[in-house]
Structure 1
């Protein structure tokens with residue numbers, strides 16, 4: 001597939017290809033050419049870093065962007081459906097980068113348009129491009145993604161970056177420590193997946209518990225907008 005919807009869709013080999021490609025670009029050994037390519041940035045939710053990261057990357061590689069931020073100045077205000085908006089922008093662009101507050105919206109988008117869709121965050125579900133960036137940071141600091149002790153602290157219930165990171169690291173034989181208050185614990189469906197893969201994890205409520213055992217501590221904010 002040419003879509004990037006969930007880290008669950010990527011194999012270990014595909015994840016490592018992303019890491020190797022990023023390293024080559026950073027070293028100047030690879031220079032992708034996006035000339036005459038246009039990305040539609042459809043952001044139904046507020047964003048600073050993700051929106052400007054995509055816009056900057058596209059333009060530095062020679063491409064262009066068109067942007068929809070919120071719905072105030074769009075035909076959504078006149079009753080246009082989500083599918084119609086997607087299909088309209090797909091006529092202009094070569095790729096859609098989509099952020100919404102609705103879980104599953106990115107996968108739905110990929111089904112109704114015939115150009116690639118990148119999930120830039122769908123509610124409390126997934127944020128795969130952030131996970132890829134986090135993996136690249138980990139491999140640069142630790143030298144590997146294999147066999148690491150990973151602490152994940154904060155809002156594990158609604159934190160989509162955390163969900164994507166856990167799914168992606170699950171390919172590399174990790175040991176997890178999930179650190180959060182009880183009402184913000186990692187969702188059961190993710191823990192069930194880890195159990196089915198025989199991946200070790202432990203749930204804690206204090207960040208200083210066993211912190212000395214960690215190779216990486218990943219901290220996320222409370223997602224107040226999801227309450």
Structure 2
């Protein structure tokens with residue numbers, strides 16, 4: 001058995017310890033369209049983004065009510081006025097569902113995209129079959145790179161990091177000690193440090209690290225750069 005095969009088996013068994021919430025695409029990052037969208041406009045979005053499926057919402061984005069596929073649009077798009085006539089019923093799953101169970105359900109039912117909901121029934125994100133498969137094979141493709149796929153090492157030794165990356169994941173991968181308090185992600189660390197949503201280009205220090213905001217909008221932090229500048233005081 002090769003090292004890659006052994007790692008893959010370990011990851012398959014490890015799926016039972018991972019919940020949907022840990023791997024889902026958060027709702028703020030989901031590209032969804034209103035149910036009143038025309039098929040032509042939906043095709044444009046798919047082509048621009050490279051998607052084969054689009055979640056559909058009614059009235060507000062937290063109310064995801066359907067999914068439309070590129071194949072649906074190809075076969076019947078010319079015969080309808082709005083996506084509501086084409087959309088398929090979404091496959092809803094709770095945030096706490098284990099992804100090994102979800103993988104079996106998706107394989108059995110032929111579903112490729114599930115809508116994640118919280119305890120109140122509101123949509124909080126989506127998870128695809130590809131997301132789950134990447135948990136098994138994604139990191140193995142970069143077996144010589146210690147950084148997770150959500151991180152990119154830059155020439156100066158710093159890292160470009162998606163803000164939704166978990167702090168624990170970074171600390172484990174890089175043997176760092178970024179502070180972890182009442183938040184899970186790098187975005188949470190930034191907001192807890194600044195107590196506001198930062199602007200693109202802002203830079204600040206936190207316990208031996210310099211964090212630069214590379215991309216942010218009015219609601220969220222998207223991408224940051226993190227550089228280790230030295231041991232924190234008392235470390």
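Bear in mind these aren't lab numbers, they're just calculated from the coordinates by the rules spelled out. Remember, it's a predicted structure, so these values are computed and weren't measured experimentally. Cβ atoms are built from the backbone, for glycine too; each structure is taken alone.
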Give the label, chosen from 1, 2, of the structure having the highest value of Kirkwood radius over Cα pairs in Å. 2
Output 4.5 (distance in nm of label points 7 Å out along Cα→Cβ at positions 38 and 214, calculated) maps, among 1, 2, to structure 1
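Comparing 1, 2, where is relative contact order in percent (Cα under 8 Å, 6 or more apart) highest? Numbers along the way, then the final one.
On the way: 1: 19; 2: 15.
When relative contact order in percent (Cα under 8 Å, 6 or more apart) is calculated for 1, 2, structure 1 comes out on top.
Looking just at distance in nm of label points 7 Å out along Cα→Cβ at positions 190 and 206, which of the labels 1, 2 belongs to the structure with the highest value?
Numbers: 1: 2.4; 2: 1.0.
For this comparison of distance in nm of label points 7 Å out along Cα→Cβ at positions 190 and 206, the top structure is 1.
Which structure, out of 1, 2, was distance in nm of label points 7 Å out along Cα→Cβ at positions 46 and 78 derived from, given a value of 2.9?
On the way: 1: 2.9; 2: 1.5.
Matching structure: 1.
Have a look at 1, 2 and say which one yields -10500 for helix-only ellipticity at 222 nm (-39500 (n - 2.57) for each DSSP H run of 4 or more, over all residues; to 500), as calculated. List each step's numbers first, then the result.
Numbers: 1: -10500; 2: -8500.
That value comes from structure 1.
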